[in-house]
Structure P
Amino acid sequence: MLRDFHTKLLPAIRIHSWGGFGSQLFACIVARRLSVRFPRRSIHLIFHSAGVTSRNIEVPEELLCKFKVTFRNDFTSSRIADQYSTKAENQNSFWKLAIEFLEKLGLLVRLNFESEFTRIHSHTLAVRGHYSMIELDSAELNWLETSLEIPVLRNHFTDLGEDLTIHFRLGDLRTLTTKSHIPVNRMAAVANAILEVKEVKMFSDSPPQEVEHFLGNTFKVKSLAIFNIDSLQTIRYCTQSKYFIGTNSKISLWITILRSSAGIGLRSWLPEEMSHHLNHNLPIKKQKSEVEFY
C-alpha cells in the first residue's frame, strides 16, 4: 500500500516515439526496460504523428497494456510549415536552449545507442530518440514475440518447405529526397540465386499491381505472389519461411532479428546498409541463424 502511494507521487518517465511500426517496437522495448529498472516509476509512452509522413499508433494493445499511452497528432505538411517558418525558427531557438539545459540536468536524455542508457537516472523525466541501436536480450525478444503472437519458430520449422519471403519497403521511398529504396536488381539477384525455392511471397506497403509494375521482369523465379498487408501480419509470415530477404526498413530488421535469435537454421539476407543496425541490436556472437548482407 505504501509503495503504491509513493509510486503515484513520483512523476512518470515519458518516452517519446516517432515513426512507424518498426520504430514503435523499439520504443516499447525501451519502455519495458525502464519499467524493470525503475519499478516505482510509471512509464508514459508518447507516440507522435510528426515526421516525413504522418504516422499512427500501429503496435497492438498487448505491448502497451502496462504503460500509459498518448498519441500526439503533431504532423505538419511542408506547405503549412513554410507559412510559419520565421515563427517556428524563433520558437526552435528557444526550445533548443531549453533542451540543452534539461539535458545538462539529466531531466531529459537522448537515447539512440546502448551506451546512452547510463545517462538515465532516477530523476530523469523524459527520453527522446530513435532507440534503434540498442542491444536486445533474450528476455526482451521473448516478450516481444509473445506479445505479437508470433508462433514459436521451432514448432513450425518442419512445415516451412522451401518458401522464400521478401519484405519490400517501397511506399514513400520512391519520392523522398533523403531516403531511397533498395535497387530492385540487388534484391532480385539474391532471390534468383536460391535455386531450390518453390514459391516467393513478397510483402510490401504498396499495392500489388504497383509493385509488380515497379519490379518489371527482374525476378526469374517460378512463382511470385505479392501481398499488401499490415506490418504485424508481415512479420508473422516472414519469420516462418525458410528463406527471407529484407530491404532497408526497420520491419525487415525486426524480422531478421527474430529469425536469427530463433537459432534453427533459417537463412536471411539484409542490405549491406543495414549491417550496422543488426550488429548493434544482435551482435554477431548472439546471432544463432545465418544472416548475409547483399
Structure Q
Amino acid sequence: MSISLNESLYREVSPELRERFFAFAQNFEFTTLDASSVDWRYLDLGPQDQPVVFFFSGGLKHPVYSFAVIEALASQCRVIAPAQPQCRTLAEYFDGIDAILSAESIDRFAVCGSSWGGQIAQVAMLRYGERVDRAILSSTGMTVGRLLSFALKLYRRSIGRKPPEAVIAEFRKRALALLTDSPEAIAFWKAVFDDLYEKTMTFDDYATLIDTQIDYVETYGPELLRYRFPNPVLILRAKDETAGSRKTIAALRRAYPRAQEYQLEAGGHHPALLHAAEYREVVARFLAERP
C-alpha cells in the first residue's frame, strides 16, 4: 500500500522541504502482515545489506509524520517502521513486532523512537534486551506515576462521552501546537495534516493510543526505572523542545545515566525536519560507534 499526496496543498511549503517530502512519499510502500488477526503495515526502507534500525513513530501512529527521522536513518541503515494498529495493550502491540522480526528474519537490531515512539522504543529495549544493540531516543521522555495514570484514565473515559469527530479535531489542534513555532515548519505540518490526518487517524486510533499510554505508565514505567539497558543510548532533543516536561526528561536521564546526550540549537519537537544535516550527522556518528 502506497501513499498519495494532494500536491496542491503544499504550495506554501518551502521548495527544499516540499521536494524532500515528495521524494520520501514516492518510496512509501507498506508491507502487510497478519499477526493474531491484526493487520500490520510497515515500511522497509534503506539499504537492505546494512544493519537494521526498528523505528517507532509518535502519537500520530503513522510513519509518514516521522518522515524526516526515517529519512536520516535510511540514508545509512535498513529501517523497519511500522504503523501502530489499534492495540489496547503494549503486550498485544509487541506480539505484532515479534511477528515482523520473525517474518524478516531479524535477530539483532537497533531501535529508534520519536516522541511517544521513544517510549515504545524503551519497552523494546526492555523486552528484547541484548538483541537491541543500541537505542536512539529522540524528542521523548519517560512518563511514570499514579497521578498520571489516574489522569489518563479519567481522560480516556471522558472522550467516550464526546462526539468522535470532536475528539479527533481537538487532538489535531493539540498535535499541531506541540510540533513547532517555526513558520516554515508550521506551513509544512499544516499541509500534511490537511492532506493526511483524516485518512490516517480515527477515533479508535486515538482511543487505543490512550489505552497503550496508560499501559506504559502502569506496567512498564516502573520497571524501566529499575532496568539498566546494557548497550549504548543516544538521547537527542532540541533546546526549544515544545513537548514534555522537565520531570519526564529528568526521569529519562535517570533511567539511562550512561547515555550520550545531544541538543540541537532549535527544531522544536521534530528537529530532523529543518535541521536535517545536523540530525543525520549526529545519528550517523552514533550508529557507527563500536559498542
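Every number in this text was worked out from the coordinates using simple rules, so none of it is lab data. As the structure is a prediction and not an experimental result, all values here were calculated from the model. Cβ atoms are built from the backbone, for glycine too; each structure is taken alone.
Where does the value -15000 come from, among P, Q, when helix-only ellipticity at 222 nm (-39500 (n - 2.57) for each DSSP H run of 4 or more, over all residues; to 500) is the thing being computed?
For helix-only ellipticity at 222 nm (-39500 (n - 2.57) for each DSSP H run of 4 or more, over all residues; to 500), the value -15000 is produced by structure Q.
Computing mean count of other Cβ atoms within 10 Å over residues 49-56 for each of P, Q, which one ends up highest?
Of structures P, Q, the maximum of mean count of other Cβ atoms within 10 Å over residues 49-56 occurs in Q.
For which of the structures P, Q does the calculation of percent of Cα pairs over 22 Å apart return 57?
The read-out was computed on structure Q.
Quick one: relative contact order in percent (Cα under 8 Å, 6 or more apart) came out at 20 when computed from one of P, Q, so which one is it?
Source structure: Q.
Out of P, Q, which structure matches 0.10 when FRET efficiency 1/(1 + (r/R0)^6) of positions 9 and 209 (r between Cβ atoms, R0 = 41 Å, to 0.05) is calculated?
P
If Cα Rg over 2.2 N^0.38 Å, for residues 145-280 alone comes out at 1.00 when worked out from the coordinates, which of P, Q was used?
P
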